[in-house]
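> In the part that follows, the structures are each spelled out as structure tokens.
No value in this document is a laboratory result; all are computed from the given coordinates. All values derive from a computational prediction rather than experimental measurement.
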Structure 1
Amino acid sequence: MEFCIRFEPSQRTVRVPAGTSLLEAARDAGLPLASSCRAGGICARCGLEILAGSVLDAESEREREIKSRNRIDPRLRLACRTRVRGDLTVTAPYW
């Protein structure tokens, strides 16, 4: 099963298989997304805001801890730790 991920404000869209990370989807769309820990879920630089769609993995306690430690807005999801489970529209604070 594939899902459509739309990135705002670029309006780029990609179709990715279920289970793809949002980080991989952003890279597939050719969009820069910070990640100094190589998708290890440590640096918390890959925060994305979910604008539409709600079919995501639930935020884990580990993700909340990482965001808190790195002073990341709690509304953001870490793209390297969030797997696609449905159609989404997302944005990053720096796009």
Structure 2
Amino acid sequence: MSIRFEWDPARNDANQRKHGLQFEDVKAIFLWPSTRRDNIDDTYAGREHRFVSLGPLPSGLVSVVWTEPREGTVRIVSARWATKRERRLYREEMDQEP
């Protein structure tokens, strides 16, 4: 099954200016689910189901907020470099994998 991606172009431009990441570049974390850590983002509970995923890129670990408006479609909302705490938690979780 292939994943379709979508995002708001204006939000992508704003994200690039603020965090130095384009949504096109962070799509890669969805291609290798075994290296991605997903959590539910309760901030928008009741309006839409959002997720926060940590995943590696060649240049570092990123945090991506996304939603799935339709089966097989990922709508990227924002992306930024992972914080020091997030990097530590990610490493700890990966070390626990069998």
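> A value of 18 was derived for percent of Cα pairs over 22 Å apart; which structure in 1, 2 was it taken from?
It was calculated from structure 1.
> With relative contact order in percent (Cα under 8 Å, 6 or more apart) computed per structure, which member of 1, 2 shows the largest figure?
Once relative contact order in percent (Cα under 8 Å, 6 or more apart) is worked out for each structure, 1 has the highest.
> If helix-only ellipticity at 222 nm (-39500 (n - 2.57) for each DSSP H run of 4 or more, over all residues; to 500) is computed to be -8000, which of 1, 2 is the source?
Going through each structure in turn, the value belongs to 2.
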